[in-house]
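Taken together, the values in this text are just the output of simple stated rules run on the coordinates, not laboratory data. These numbers were taken from a predicted model, which means no experiment stands behind them. Cβ atoms are built from the backbone, for glycine too; each structure is taken alone.
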Structure 1
Amino acid sequence: MLSRFKPGAQRVDSGQMPTHAVFRDLKTRLLLALGVAALAALAALALPALAAAAPQPKPAVLTFRTASVGAPGNPSAAIIPFNDAIYRNCAEAPVVEKKPCQEVGSVGYSYGIGQLEVTVSQWVAFLNTVDPEGGNRHHLYSHTESGDAWPRFGQIDYGRHAKPGHHYSLAAKEWADKPYGFANFLRAARFVNSLDNGKVLSHSSASENGFTYTTYRVRLSPRTETGMYDMAKPATERRRKSGFVLPSQDEWIKAAYYDPNGGGTYSYWKYPTNPGTFGAGEADAPTESQLDPTNGDVTNSGTQPLATFHMPKATTAPAWCPSDRTATECASVNPFHFPQEKYEKAFAGSLSTVGQARTLGLWGTYDMGGNAVEWTDTITAPPFGVKGHRVWRRLHGGIANAPAYQLWLSAIGPQPQDNSAFTATYPWLGIRIGTVGSIGGGS
C-alpha cells in the first residue's frame with residue numbers, strides 16, 4: 001500500500017532523484033549541450049578563417065623562349081623507321097616488313113617550339129606549385145629520381161616533412177640547368193596544362209642570328225587535369241586551337257630537320273645538327289660532346305657541329321658526377337643493384353647543360369639531337385602488333401647514352417604514354433614545349 005502523498009510534501013523513493021533535482025539536472029545538461037554545440041559551430045566557422053589565414057605557397061613563375069617555325073604548307077619527307085634513307089613520298093619507298101613507310105614533317109601553319117628542353121629547376125618549380133602538400137597523387141615523381149637512390153642520375157630530392165610548396169628540391173645544384181629526364185607523356189601533358197591554365201605575365205618577340213624568338217613569362221596554375229589536354233581521357237588530344245602544347249611529331253620533325261632554304265635532301269637534313277648524307281651510316285654524325293666531370297657543362301663547344309650522344313666504341317662517354325656525391329657512388333650505386341661493370345656499360349652517357357653544345361638548329365633551337373629524347377603528343381599504333389588498350393605516343397631526338405643513328409630523321413620511336421617502369425629507370429626522357437595560335441593574355 002502506497003503512503004499518502006501530501007501536497008507540498010516531497011516523496012523520496014530509494015534510488016530515485018527528487019523532482020526538483022531532476023529538472024535542475026536536465027537544465028544543466030541542456031545548457032552543457034547547447035554550449036558544446038555553440039563551441040563546435042564557432043570552431044567550424046573559425047577553421048576556414050584559419051585556413052585562409054595560413055600562408056599559401058605562391059605559384060611559380062617560369063620563363064620560356066620559343067623559336068618561330070614558319071613556311072606553312074611545307075612538303076613532307078617519306079621515311080622508313082630507322083632506315084638511313086629519305087624519299088619524296090611513300091610511293092617511291094620500298095616495302096619493309098613490320099616497318100611501314102611514313103610521310104612526316106609537313107605542317108600547314110606557323111607555330112613555336114621551345115629553344116631549349118624543360119630544365120630540372122623548371123620541373124621542381126612545377127612540382128611545388130601543383131603538389132604543394134607533397135602527396136604525389138598524380139605520380140609526377142618517382143623515388144628513383146632522388147640523389148640517394150641514384151647518385152649519378154637522381155635529379156630531384158623529396159622531403160616528406162618540408163613546409164607546403166617545398167617538398168621537392170634539386171638533388172644537387174648542378175641539375176638546375178640540365179634537361180628534366182624522367183618524363184612520360186602524362187607528366188609532360190600535366191606540365192603543359194599548368195602552363196596553359198596559368199597567366200602570361202609578359203611576352204616579347206626579338207630576332208637573333210636570323211631567327212625569330214618569343215619569350216614568355218608565365219605564372220603556373222596548380223590545375224593540371226584539364227587545359228590543353230583532358231587527363232581523364234587516356235587518348236587525349238589538343239582541346240584548344242591556341243595555347244601551350246607538346247609538339248606533334250610533324251611539328252617536332254619540321255623544327256628539327258626541315259630546311260626552308262632547300263638544303264639537305266628534298267629540303268630535309270639527316271641530323272638536327274647538320275645535313276649529313278643519307279646512306280652514309282653514322283660516318284657523317286656530329287661530334288660527340290665532352291663534359292666537365294664535375295658539373296656536366298660542355299667543354300668542346302668550339303668543335304661544330306656538336307651533340308650529346310655516345311658511340312659505344314668512343315673512348316669516353318659524356319659523363320659527370322654531382323658535386324655532393326663521391327666518384328665511387330656515381331660509379332656503382334644504382335636502384336637496380338647492377339654490379340659496377342654492368343652498370344657503367346648500360347648507363348654510360350649523362351645529360352649535359354642545356355644549350356651548351358652551341359649547335360643551332362634550322363629554326364634556332366638547341367639540343368634537338370641528343371641529350372634527352374623528347375615526347376610528342378602524336379598517338380601511334382603499337383609496334384610489332386602489340387595488343388592491349390595502352391595508348392602509345394611518338395618520341396624523337398636521341399639521347400646522351402645512345403649512338404648517332406638515334407639522331408636520324410627516321411628515328412621515330414614509340415612508347416606507351418604511361419610506362420611507369422620505363423619512366424623510373426630511363427633517365428633521358430625529356431620535354432620541349434610548343435605554342436600554337438595566339439598566346440598573350442593568359443587564361
Structure 2
Amino acid sequence: MPGSPQRLRSERSLSFLALSIPPNSFVPTLHPAPLRPHPRRCMTSQSPASLFSPLQIGSLTLPNRVVVSPMCEYSCEDGFANDWHLVHLGSRAVGGAGLIFTEATAVSAEGRISPQDLGLWKDEHIAPLARITAFLHGQGACAGIQLAHAGRKASTFRPWSGEGVITPEAGGWSNVLAPSAIPFSANYPQPHELDRDGIAAVRQAFRDAAVRAHKAGFDVIEIHAAHGYLLHEFLSPISNHRGDEYGGSFENRVRLLLEVVDTIRAVWSRERPLFVRISATDWLEQSHPDAAWDLPQSIRLAALLRDHGVDLVDVSSGGNVAGISIPTGPGYQTPFSEAIRAQAGILTGSVGQITGPAQAAHIVRTGQADLIFIAREFLRDPYWPLHAANSLNETASWPAQYLRAAPPKSPSRSLIENKG
C-alpha cells in the first residue's frame with residue numbers, strides 16, 4: 001500500500017544501498033531469479049512463503065522462519081556454558097523461535113573476543129551445551145551454534161567492563177592472530193601474522209569444534225565470517241595485506257573461508273545445514289572503492305559457498321573498520337540479502353533492525369530473504385514469535401504449560417528429535 005510503514009522501510013533500505021555504492025560501480029539487478037541449489041539436495045524456497053511456514057534444508061525442517069541471531073553474552077568462565085545460557089536460549093525456545101543460535105563460540109582459547117566468551121575448543125565443553133540443545137528440542141526449536149575465531153579483535157574487554165585490549169597480566173593473552181600484523185584500532189591488540197602452520201591450526205580448530213557440536217546435539221552450524229573477525233579479516237583487503245596464496249586477489253582472500261567450509265563439511269553430514277555469516281560490505285565503497293570488501297565480492301563469494309555445500313548465507317555488514325559511519329535504519333541490511341539471494345542463487349537470512357512482525361513477514365513474503373535473524377528485539381521480548389503470530393493472524397504452537405493463556409485453538413508444542 002502506498003505510504004505504508006513497510007513500504008517506507010523498504011524504500012529507505014534501498015536508498016541506503018544506493019548511497020553505499022559510488023557512481024560507475026557494479027550494482028546488482030534485484031530481480032527474481034531461480035535458486036540454483038547445490039546438487040546434493042533440493043531446497044524448498046522458490047515460492048512465496050509466510051513468516052510462520054516451515055523451511056526444509058536437507059533433513060532438517062525449521063518450524064518457522066524466525067531465528068534467534070547469535071548474540072554475545074560474555075558470561076562464561078573458561079568457555080563453559082552455564083545456567084545463564086540455558087535460561088537465555090531456553091526462554092527464546094519457549095517463546096516460539098524456530099531456530100536458536102548460541103553466541104559466537106570460540107574454536108580456540110585465543111580465538112575468543114573476551115575472556116568470558118563461550119567456547120568449544122575442548123571436549124569438556126560438550127556436556128553443558130548438550131543440556132541446552134536438549135531443552136531447545138523439547139520446546140520444538142532447532143539448535144544452532146555459531147563457530148568463530150575473533151582474529152585481531154581478540155583479548156578485549158567485554159562491553160560493560162572496559163574497552164580495548166586486555167593484557168595478559170589482566171587475564172588476556174598475547175597470541176592474538178590475524179592475516180596481517182595490522183591492529184583493528186589503536187587501543188586493540190597488536191596481532192601476529194598467521195603463518196602456514198597457524199592457518200592449518202585454525203582449520204583444524206574449526207573441524208574439531210564441528211565434531212564437538214555434533215556430539216552436543218546441534219542441528220545447524222554457522223561459520224562466523226563477518227564483523228571484522230578472523231575469516232572476515234582474510235576476506236577484506238583492508239585487513240589482509242598478505243603476499244602469499246591467502247592474500248591479494250579475490251580468489252586468494254576467500255581461500256581460507258572455503259577451506260574451513262570444506263573441512264567442516266568433511267565431518268558435518270551433508271544432510272545437516274551449514275550456514276555462513278558474512279559482512280556484505282565494509283561500508284568503504286566511497287572512500288576506498290578498490291581496497292575494501294563490498295557487495296559485488298559478497299555475491300561472488302556466496303556463489304562459491306553454494307558450490308562448496310553451504311546452504312544459507314546470513315547477511316550482515318561492517319565491523320572491520322573502526323569509527324566508520326554506517327547509515328543504519330529499519331531493515332537497512334535487507335537489500336544485501338535480497339541481492340545475494342537473487343544473484344548467487346542461495347538461501348539467505350536477513351538481520352539488522354528487523355523489529356516488527358509486518359516488516360519481517362514482508363521480507364519473507366517478497367523473497368528478500370528466507371530466514372529472519374532477530375537480535376536485540378529478542379532481548380526486549382523473548383516471546384516475540386508468539387506475539388508476532390497473533391498480530392499477523394498466524395497460528396503458532398505454544399508450550400503445553402502455557403496453553404491456558406494462548407489464543408483459541410493454538411496447538412501444543414511438539415518435540416524435535418535430534419537424529420544424531
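Each of structures 1, 2 was scored by percent of Cα pairs over 35 Å apart; the highest score is held by 1.
Figure out for me which of the structures 1, 2 the number 2.4 belongs to, where distance in nm of label points 7 Å out along Cα→Cβ at positions 171 and 195 was derived from the coordinates.
Details: 1: 2.4; 2: 3.3.
The value was obtained from structure 1.
When distance in nm of label points 7 Å out along Cα→Cβ at positions 123 and 395 is calculated for each of structures 1, 2, structure 2 gives the greatest result.
Here the criterion is distance in nm of label points 7 Å out along Cα→Cβ at positions 331 and 371, and among 1, 2 the highest value is seen for 1. Out of 1, 2, which one gives -9000 for helix-only ellipticity at 222 nm (-39500 (n - 2.57) for each DSSP H run of 4 or more, over all residues; to 500) as computed from the coordinates? Going label by label, the one that fits is 2.
Determine which structure produced the value 25.4 for mean count of other Cβ atoms within 10 Å over residues 139-146, calculated from the coordinates; the candidates are 1, 2. Write out the running numbers ahead of the final one.
Values: 1: 18.8; 2: 25.4.
This figure was derived from 2.
Here mean count of other Cβ atoms within 10 Å over residues 251-258 was derived from just one of the structures 1, 2, and that gives 18.9; the source is 2.
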